[in-house]
Structure I
């Protein structure tokens with residue numbers, strides 16, 4: 001029974017390595033409304049546009065191109081740019097300028113938090129930033145997809161390793177601020193993850209979810225990086241199986257049925 005459970009439990013849990021996280025979002029410091037930075041990530045590159053102001057309080061256009069280093073930190077040049085008047089009848093490329101004025105480093109400390117350090121000429125800035133919430137995503141629905149699971153530290157060494165599973169996932173916002181995921185395997189195992197939903201920019205999660213299955217399992221889990229995509233949902237969830245002393249690291253993605 002536990003071998004079957006461990007295989008299907010790929011439906012339930014993971015913290016992925018940092019390099020797998022997509023940091024595309026609007027980031028800010030909640031106590032500094034008016035300052036912010038947009039991250040658009042493509043593979044190992046983050047293109048950042050910053051909402052910053054000069055000594056005279058006038059808006060200043062500053063961008064950064066940061067590439068991921070082997071340590072998972074993003075680093076690259078900062079540029080100040082100028083261009084033609086936005087109300088001009090035609091855009092004159094000859095009036096556009098770009099000059100490197102410093103460097104930027106983004107050190108992620110979690111899926112929704114990090115430290116941004118950047119310089120503009122002789123000015124150095126350091127901020128602890130987080131994703132900024134906009135509208136809540138519509139997560140409810142029935143989805144069909146799959147999971148990738150890494151099991152480690154199991155009592156029985158043969159249970160450790162990577163497994164892949166097909167999965168039906170049902171998401172229900174059954175009450176304000178609450179969410180429940182039902183994970184159904186081909187073998188009939190039904191697991192439920194429920195708790196208080198926390199929005200973190202385009203990501204969502206549950207810090208301490210109630211996790212139960214119809215074979216008698218009852219424990220807690222952490223849901224993170226739950227995100228509505230253009231085709232469905234994706235996310236991660238981590239849980240420990242007390243009976244088998246296994247640690248699970250799982251990612252899942254599914255399309256809307």
Structure II
């Protein structure tokens with residue numbers, strides 16, 4: 001797919017050579033450059049994500065990123081600025097290291113140690129099945145109970161995907177969470193984003209696997225035996241969720257959403 005987008009890369013290179021930091025392009029212009037955008041590019045915002053799919057790698061490889069997409073207006077803004085600059089055009093405040101700051105750091109470096117926090121979290125992912133699309137193009141999730149727990153959605157086996165993408169989350173009601181992903185409300189921005197990403201991935205040939213965890217154990221420092229971690233408590237779910245995120249980042253060759 002990268003070859004198809006070579007003309008777009010040539011166009012962006014030329015804009016950069018002229019000193020442009022931002023450029024707005026219509027879908028029609030890109031159509032003419034690359035011989036036609038896929039239908040998913042016109043319907044789904046995630047197609048324009050700065051991720052590891054081949055078309056996105058094309059513009060990122062020459063120093064450009066997608067800064068904004070207007071699906072209704074059928075146009076996209078590319079930018080050569082950094083991600084931080086895209087989020088906020090204001091210059092970052094300069095940090096000044098004063099003598100007082102240096103003294104405070106040195107004081108803490110020499111401070112008497114108190115206790116060390118060491119907690120081990122253990123749980124097992126259970127294969128819940130596959131997320132799919134029904135005949136109307138709506139998401140369908142495998143049945144899961146309405147209990148507190150964690151969930152992991154793995155996006156894989158897409159024709160243009162080099163690495164699988166993983167989304168890990170927690171909820172006080174797993175069934176209700178998946179209902180919200182299937183039917184996001186107009187103000188539920190995260191649910192809308194996840195819904196669009198999943199539908200775009202499935203609609204263009206990918207697979208999505210769902211795993212859940214409904215129980216966990218915790219071993220505090222000094223305890224020989226693990227104790228149940230109450231996933232009905234949000235702080236406990238967040239502890240397990242972040243443990244899963246860190247473990248995935250360290251051990252799995254994947255992109256985390």
Structure III
């Protein structure tokens with residue numbers, strides 16, 4: 001952890017392995033200095049952890065988890081609630097939220113129950129609203145929003161292709177409940193979208209030449225803020241990556 005003054009504090013989860021590709025992997029930090037992330041143990045199994053500003057580290061796994069993952073840089077909100085997902089012994093993914101007292105709630109957004117299917121999470125906002133992706137029984141990706149009371153609303157971008165391992169993939173949501181992410185069209189081109197809190201969806205593409213129009217090229221949003229700005233990356237016709245910021 002690097003402070004504003006530039007001082008750097010290092011830490012390790014005591015149960016983390018010390019071999020290649022093992023160790024401690026912070027993913028997110030909130031305004032109070034709480035950090036959440038994953039660690040890989042000596043058996044190459046992923047687990048969750050949360051580190052308090054006083055360096056107290058708590059590890060956790062949802063019940064039935066054989067692999068616990070945190071939702072990237074948006075996986076910890078200012079109140080200390082965490083969102084993530086875990087894999088069960090059958091290879092199916094499930095979402096979860098963990099509140100500061102350690103209570104974990106698990107959930108499923110869709111019906112996919114085969115290996116590699118199920119629910120993953122993309123972020124949690126101040127109110128405890130989460131978003132993410134679920135893969136159904138046909139391995140098609142759709143998005144969802146889960147309200148703080150547990151109500152789940154699923155959605156997809158109408159232009160998204162509905163083939164296996166394709167579809168709609170939310171990445172982040174802001175304080176207002178607006179969601180951003182990507183979808184894949186029939187030509188396997190990536191495009192951006194914003195879903196407003198009222199459910200309306202706006203699609204967009206970063207300008208050429210930074211955003212290519214061929215397969216596996218295009219626009220890939222990753223985060224949105226309270227002002228509605230979206231950031232992410234593009235892939236051009238030569239397969240080169242570029243950053244972008246979209247302002248409403």
For which of the structures I, II, III does the calculation of distance in nm of label points 7 Å out along Cα→Cβ at positions 64 and 216 return 4.2? II
I, II, III: which one has Rg/Rh (Cα atoms, Kirkwood Rh), as calculated, at 1.05? II
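Computed from the coordinates by the stated procedures, all read-outs in this text should not be read as laboratory data. Because the structure is a prediction, the values reported are computed rather than measured. Cβ atoms are built from the backbone, for glycine too; each structure is taken alone.
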